[in-house]
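Pasting the structures here.
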Structure I
Amino acid sequence: MSEEVLAEMVANVWKVVAARGDEVGEGETICILESMKMEIPVEATASGTISELNVTEGGVVQEGDVIAVIE
């Protein structure tokens, strides 16, 4: 079963910490977003392997965008 990690707000992608194929534990940081001079860590919502990573540093996400999929 896969778990989607969604963006909670419009933000810039400041740093991507994880990569496709990485094993992550629930609560581990996948990437860091920046909005209004605040850094917002995006954490894995489940443990597993990142099968999709849909962000790149310097990119922009909209609220509801799928940042990653964890299998």
Structure II
Amino acid sequence: MREQVLKVLTEIREDVDFENETKLIDDGILDSFDIISIVSELNEKFFVEITADELEPDNFNTLDAIVALVESLQ
């Protein structure tokens, strides 16, 4: 799962070190357009529905947080 999510993320932003960054949102590395793109791809690839309630910085600050979000929705 982690590798599949990482692939989705790097296809959207290949310039970001998703494996080592811990404040993707807090440090402004990902902007709102990136998040929309990520959510759309994750919804499609993993057959989940990430809702507005889940669009919190804590869910998108790290690769592991994003993986945990997707797993919790499956």
Structure III
Amino acid sequence: MTLNKGKILSFLYLKVETESENYADIFPIFARKRRLKIGTFKVVSNGVRLGERFLKIIFDNAIQSKVEEFI
């Protein structure tokens, strides 16, 4: 999370979901897989290429967590 004068400029939330998650209420049906859920992604341009840093964090986390899919 990046703050500037008390305002949130960027936010990234990641959650690893396991094969035990219940996706019964989603259509089409999701196969049971280990997934990385990207909950919120907000980037306000401030000239520091923050979006690229967030993408690196997402991919590094996916590799480290050995996920099969991103949602």
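Coordinate-derived values only; no laboratory data. A quick note: this is a predicted structure, and the numbers were derived from the prediction, not measured.
Figure out for me which of the structures I, II, III the number -16500 belongs to, where helix-only ellipticity at 222 nm (-39500 (n - 2.57) for each DSSP H run of 4 or more, over all residues; to 500) was derived from the coordinates.
Values: I: 0; II: -16500; III: -7500.
Label of the source structure: II.
Between I, II, III, which one scores greatest on relative contact order in percent (Cα under 8 Å, 6 or more apart)?
Working: I: 45; II: 40; III: 34.
For this comparison of relative contact order in percent (Cα under 8 Å, 6 or more apart), the top structure is I.
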